[in-house]
Every structure is written in C-alpha cells, then in structure tokens.
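All of the numbers you see were taken from the coordinates with simple rules; none came from a lab. Every value quoted in this text rests on a predicted model; they were computed, and no experiment measured them.
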Structure P
Amino acid sequence: MDAETVKKMLGNNIRTYRRTIGLTQSELGKRINIDQRQVAYIENGHSFPSLPTLLKFTEIFNCDLKTLFEFDIELEDVDLKTRLTQRISSLNHEKSKMFYKLLNILGTNY
C-alpha cells in the first residue's frame, strides 16, 4: 500500500469518526488547534497529520492509533480485475477447473 493510499484511507477513517460523534470539521479543528481547511485536507487525503495531531484525534474519538489505521481495503474495479486476472493466470489446470466450478456455485456463470 503506497503513502497516498494510506493518507486517503486514514482521512476516510477520521471523517467517519468525526461524523459519528457529530462534529463539523470546524468544531474538530478547534478541539485540536488546527483550522477547518486543514481538517478537510486530512479527511480528503491531501495532507498527513503530525503525530501530536493523530494523538489528539485518538483522544477526541476515544480510540487508539491502531484503530485509526485499520482500513477496509476496497479495490477499485480495474485494480480488482487486474489482480484477479493475475491470480487466475497463475493457477494450474486442476485449480483453474476448481475455480471455475466455484464461480458457477456463486452464480456468476463465466
């Protein structure tokens, strides 16, 4: 996972926590001594918060750093298809047949 992806996923987590506790970007910024625009940059993955800022987030959200960095990795459609194609092409004939049967069971009928 590259740095840009980490910034975006962290930003999404921060946005989710902020919304869950009912704060605006401006209100959150005031609590951690940064302006609303910086909160927006962080949430949109354009800026990475400093360690002191991350620790302030954990205090406000009542979570630990590890939790802030727990990401549900959602692959973009093109990336997902590329990865699937690579994995399928590396299968031997028997495993390819098993995979095909599994797809049929799941109802995809390829």
Structure Q
Amino acid sequence: MPPPFSWGRGAFYREGVEIAVRGEVWWWRGPAPFHFVTVPAAESELIAGIAPGVSYGWGMIPVAVRVGRTELPTSLWPKDGLYVVPLKKALRDRERIELGDVVDLTLIVGR
C-alpha cells in the first residue's frame, strides 16, 4: 500500500518522496565534527515547501539517505537557506566515501 498523502505549506505530497542530490562531501570541524553534503538550491526549495508537514522541530527534516547500496536514517539540517545532509561514518565506510568526493544521494523525505 502506498504511503499516506499529507499537506505541507500549500504543497500536496506523498510521504517518502525521493529526491536525487549530487554534491561534494565537506567537513564541519565544530564541537561535534561531521561530514556533510549540501543540498542544491532547487532541491532545497522543494524540501522547504514540504518541510512543515514533516519537520519535527528546529527545521530538522527526517529522511533516509541512500548512497549506492546503503540506506540509513538521518535528518536534514537547515544551513544558510539550504539544507545539509549529514553523512554518518557507517555510510561513509560502507560506500568508501572520502572528504572532497562528489557523491550521488537519494533522499527519502519523511522517513
């Protein structure tokens, strides 16, 4: 059975919508260092349109991220008018992703 439909800020969408993203892996050194990929503007705009229907607060958007044959749950973070995808170590290790690599991600929003 397909996922239920939901309303989000004027947009009608199905939970679990898939969005393809390509971006370079970068590292944030802050108090909790992490690797990220920035979601491009067009895809960030699409996500922002459905965010009110799926966000659990602070602008965080639950997603599953798929790279290659690996899929893991995570959340998109808002940053500078776009979203960033944190890449967990388990995902980077399984798919042999390094800092500076350009990767193709599939984001499954609301999962």
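The table for this structure:
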| item | result |
| --- | --- |
| Structure from which -21000 was derived, helix-only ellipticity at 222 nm (-39500 (n - 2.57) for each DSSP H run of 4 or more, over all residues; to 500), options P, Q | P |
| Comparison of P, Q - label where relative contact order in percent (Cα under 8 Å, 6 or more apart) is highest | Q |
| Structure from which 30, 15, 8 was derived, semi-axes √(5λ) of the Cα gyration tensor in Å, for residues 31-86 alone, options P, Q | P |
